[in-house]
Every structure is written in C-alpha cells, then in structure tokens.
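Some structures to go through are shown next.
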Structure P
Amino acid sequence: MSEYQFIHFLAIDRPLDDRQIEFMRQQSSRAEITRWQFTNEYHFGDFHGNAREMLRRGYDVHLHFADFGIRRLGIRLPGGLPCDRRTFEAFGVGHGLEWNKDKEGRGGILEIEPESDGERYDEGVYDVDELLPEIAPVREELIGGDLRALYVAWLACTWDDDSMEPPVPAGLGKLTPALKAMAKFYEVSQDLITAAAQRSPVAPKPTDAGQRLHDWIAGQSPGDLRDLVGRFLSGDAAGVRAETLSRVRDEMGAGTWPLAEPTRTLAQLRESADAVRGQRLNREEKARDKARRNRLAAIAADPDKTVANVEGLVKLRSVESYEQAAEGLADLREALGPEVGPARARAVAQKLRRQNPRLHRLIGALRRQNLLD
C-alpha cells in the first residue's frame, strides 16, 4: 500500500524575506514555496527539512500528516509559553507535548505529536491540505493566554487510563473554530470534550483582556511607551507584540486564564464521554423521529405535491434521483396510511414503469421499496 504524507507551513505575522525564502528552498527541492506558505506531499520518501529552524526563520505554524500515524503540529510562540512552566508541565510534557525554547529570548516552539503505531487513527483521509489555515488561529489564542489548546493536546496525546487530567481550562464547553479543527485533526471526539467541559469554568470575556491591557498601558512610563512604539515601528512588530502580550500576562497576573483543579482520570473521562454519547444519540434519534413525523404529515396534507416531486426526480435521469423518487413514494405510502397509501403509491410506481420501460435502474429502485412486483 502506498503511503501519503503532507507537509504544510504558514507564515502569519509577516511574509518571508529573500534570505528566509532561500533557506526554505534548501529544505526541499520539490516543495511549493511562497513568502506565506510551504507545502509538499509525498507518496514515496520523506521530508528531511529542519522543521524547527523553518519555524524560527520565518514560518509561524507547521502541520505534518502521514497516513501511517504521524499528526504533528508546530506553533511558534515569540513571547514564550502562555502560562508558567509548572502549569505547562501538568499538561503532559514528555508524552507528545513539548516546548523547545530558543537559545536567546523568551520565544520557542510548541510541538504536539501523539505517539502512534499507525492503528490509533481512522483510515479516512479528509481534506488535510485545508486544515492548517483552520487550526492556525490557535496560535493567537495561545499568545493571548488561552490554555484550552493544551488540554485538547493532552486528550490527543494521553493513552494511559490511569493518567490524571491536567488543570481544566475555562471555556471547554464552547470551543473556537480553530480548537474544533485541532480536535478534528487529532480525532478527539466532541463527546470526550463535552465530558471534560463538565468541570470547566466560564471563559473570560474578551473585554477582560482588553481591560487588563488598558490597565497595563496606564501603568507604563511615557519613556517606556515611546520605546515600545519605536520597537513596533522599526523592528519585528509581530514579535514585539507577542512579547508585550506575554509581559502583560506576567505583570498583570500569570495564569489569567481560569483553571479548575484536576479530579478525574482519563478512564473516568471516557466513561463520562460514553454517557454523553448515549444522551446525544438519544436526542438525535428523537429529533429525526420528530422531523420524519412532520415530513409525513406534510405529505399527507398535499400528496399531489409529493407525486409531482417524484416525477421531477425521475426526469433528472440519475441513479441517485431514482433512489430518491422511490423513497418519496415509500414515504407517500406510509403518510397516507394502510387503507389508502399502498394503492396510491403502487399506482404511481406502475405509471412510472409504463412511461419509462427502459429505465432499469429506476424500476430496480421501485422494486427495492416493494412498490412493484
């Protein structure tokens, strides 16, 4: 069986300059490279570029997917971790979650790569080439101090049922689109996240972060603010912004993102997730039953409309439309009840067969619904 791998880098803060582009070209002779992204796919062979250096030298986020089990994210955080080191380590450092600090400054690279033997994930490959742009806003959330991505990473990386969960971040009950995309990439079920969210505090309001920034600015001297503006205008504005937001977090209170104390093992979370799944499936089944009852009631109120719709579907001349036409007549039979429905539906089916004697797929679809002999 052939293998498939997809490599993707994105620049978010700024486009790469000529020197950075030249370095990226040295990492692969086959990749499609622009100032904003780097993509390559493999059906044979491997990527041998230095992903960490590529993140340090221009790109901001990285995704590596392989259908034999690799699912890796790399996120460049110029201002450092979104929390103190002790809190970060509680999220399972060493088991698929790593922080690779730069030699100088506060910045580094957050890497998320669950251990996998190739059997952990489903075989289906979705549109992996579209995933990184969807996941990328997680970086901005981390820079702002949001720790939900770390909890999702723990769920993705943890195997041992006896493992105690990390601190539970606020807002797990309402993930952002980027966090949902990240959970999708690692196949972390929504039921498991919903179970974890049962102990999740309410997420901070955006206005809270704005107020902290306002208070921090008010506390800076005019000279410090002039220096900060100068750095924004003359240097790496994106890097200065990330560093400044990190300072705001630290100086206005580290760990500003609310956390609940851990109390559950992974096994307990999975048990809760099974209960959540059962409740969800029950709700979905009731919703489907209600929708079907409403649809049958509408058919009973105007059966001629359904017959016209069936005739229109037949004219589309496709296998799918024939199946839909047959299903429509089966619904008509049920909607009109046992005294009227079977005769009315069979009469329409027989008429369709007489009008279309060579449409064997249509006739087959009608027979599968027991509308023709």
Structure Q
Amino acid sequence: MDATRLTDPGFWNDPTPCSWGDPEFAAWCEEQEELRGHVLFQTSGSSGAPKWIALSKDALLLSAAAVNRHLGVDESDVWGLVLPPHHVGGFGVVARAFEAACGLAVFRRKWQADAFAAWVESEGVTHTSLVPTQVYDLAVRGVPCPAGVRAVVVGGGRLEDELGQRARDLGWPVLASYGMTETGSQIATQSLEILNFPYQSSPLPLLPVWRAKIDEDDRLWVAGPALFSGQVTGGPGAWCYEPREGEWHRSGDRAALAPGGLAILGRADSLQKILGELVDPEAVERELATAAGGLPAGAFAVAAVPDDRAGHLLVPVFAESLGGERADAAVAAYNEQAPGFKRLLPPVILADLPRSALGKIRRAELADLALRVISGLSPSDER
C-alpha cells in the first residue's frame, strides 16, 4: 500500500479492517465484526510466534495527536517517512502527518545515510523517526544534519549515550523514545527542551495519554485510550481474535519509574540463569562496549545458549565487518573485569547478525546460530 493513501480522509473513515501481505488473512479480518475500523500489525517481537495486534483507527489518531502536541508539530511542518508503514513505527509517522494536516515526505530509496540527509534537505523535513542502526550510519559517516530539522525520534531499540551524543554533535536532534506495537507508537519520548543538554537515553517522560506502573518483577504495565483492542493468533484456517482484557497491558519489558519518567531496563524474557545468577545479556552488551572503549551499535550482540552444567553460557556474536582481532580484544578486555558467571566465551563471527525489518536483532535466531557455531556446525547447515 502506498503510504500517501493513508493520509486520505477516506482511509480513516473506512471501517474495513486494514492489514498487509496476506490476502487470505485480510479476507478473514473483513468477516470479523470486532475488527471493523481497525488496523492490524504483524509482530513477533524479538522472539515468539507471529501475531497480529489490532489497533482502532481512533486509537492510532489519539497516539498521533499526543506525539504531535509533545513535539510542537503544526500545519507548516513536514513529517519524513523512512520506516515501512506496515510496521507501527512507520504507520505512526503517516498518522501524525494526517492528524496535524501537515506535509508528508516519503523516502522511497534504499537506505543510505548520505542520500537520506540530501532527501531531508530537499523535502524540507522537520520531523522524522529512525531506528538506532540508522542513527549509527549517520554518526559514523559524519553526515551533518540539514537546517530546519527539529526532531528525530529514535525508537525500536536503545540508542546508547555515546552514539546519541555523536549524532547530536552533527546537529541531528535525536530524542530517545519508547513504545510498542500494542500502544500504536510511543508512550514515552524525550521533550524538545532536552536538546539543550548532553544526550542521555533515559529517563523518558510519559506522554499525557498514558499511565504506567511497575510490578514486583519490574515488569512495565501501561494503560491509556490508545491501547490496542486485541490480538489475532493462529494460522491459515485457524485464526482467532482475542480481545484485550482489562484496562492495563503487561509489557514484555522491565522498567523503573524515575522522577523524569521511564527508565527501560531490558526485555523480561532476556534474563537467564547462569550458575544460579540471573543475567541480562543486553546489559552485558553494554558492559562489553564500555570495556572495549566503544563498539559500533548493531555490529555485535550477546546470546545466552543452553548448557547442562551452568544453565546457560554467554556467547558474544560479532558482525564480520568489525574484524576478528577487534572482537577478540573486546572480549578479552571485558573478561578481565567480569565476574565468573558473566564471562564470555570466545567470539562467534557471522557475516551479518539476524535482524527484523526495523533492524531489531532476532534474539532467538541469534542464539540458535551461536549454538550451532560453538557446536561445530555451520550456521547454514540444514536444521
């Protein structure tokens, strides 16, 4: 579907459910009375079976309005769409352009940092949304930000402080955000005023339409009028719509409520027991980067693989482009200061790390690839 069609009032007034990709699934959705006036987004997160999240068009516009008010968007602005509209992050950009009755520019080329910056300047883009991998490309290539850009909302993963500051130094007004498909977009985003200070990835102020609470397991719960209506699970011939129960949704993330908003601690399902200790591989990744004096975002990750004796072992996985010597040096520097239960095995080198369309690392697939390598199998061997 062409993204510009989504700015047509006719789309927003049409009660026909909207989904992408599978005509059979789309036809099934049209037969479900509960899905009238909804948009469905397929998601599997970093692991787990695919499912479709149903968000009403009213909820999506409420989310769009909250973001627009937070960022001071008006009719004179231009939202730049770089992310695919069949993902909620990209769809949210289009919804904001429609809600604000402002301009929408669509980046139709294959992603390239220099080309993106030239496009931003030629189209007069004032606001856009990127993922951390794209910010990394801008920063490492030293691409300066064109004049007139007021906000670059970064979602889909954590933008580390050092990388965020490098982007800020080039003029890119990056703002950390946190959201999920179930909330139609962001629930917490840094404000424009924070651009006057050094970049920090947290805390993240909640947008006014959202409430948050933390349970005894540090899991984040959210409630608000833009929350999803329900989800569809199953497969062809066996799809099933499950309405949301209650006003609160339990997310898959651990978080803390700080005075300035949310501090995201990582995925709850990423915690693993190693020699009796709970370990978060994503936290180990940050410690590894610090010990190594900095590592390129997106060029490495840490996988936890099963082990009969220890429960799990930590395997550092590096992209081939980083180089084996640098990977070895990084792991050695980290292991010198890490306690025994958090030490890393020798690095695994892959041509590329497995990623989703938005650049998120597919954690389950990464762990499977790492396990195959340390077991002496080729990642491409028949499974």
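Each reported figure results from applying straightforward, stated rules to the coordinates on display, with no laboratory input. Treat the numbers as computed from the prediction; the structure is a model and nothing was measured. Cβ atoms are built from the backbone, for glycine too; each structure is taken alone.
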- Re helix-only ellipticity at 222 nm (-39500 (n - 2.57) for each DSSP H run of 4 or more, over all residues; to 500): value -8500 computed from one entry in P, Q; matching entry is structure Q
- Message: Taking distance in nm of label points 7 Å out along Cα→Cβ at positions 113 and 241 as the criterion, which structure among P, Q has the greatest value?
- Response: Q
- Taking 4.4 as the value of distance in nm of label points 7 Å out along Cα→Cβ at positions 41 and 305 derived from one of the structures shown (P, Q), identify that structure. P
- Kirkwood radius over Cα pairs in Å, for residues 97-176 alone derived as 12.8 - corresponding label from P, Q: Q
- If percent of Cα pairs over 29 Å apart is calculated for P, Q, the one returning 45 is structure Q
- Label whose coordinates, when log10 I(q)/I(0) by the Debye sum over Cα atoms at q = 0.08, 0.09, 0.16, 0.17 Å⁻¹, for residues 121-312 alone is calculated, return -0.33, -0.41, -1.14, -1.22 (choices P, Q): Q
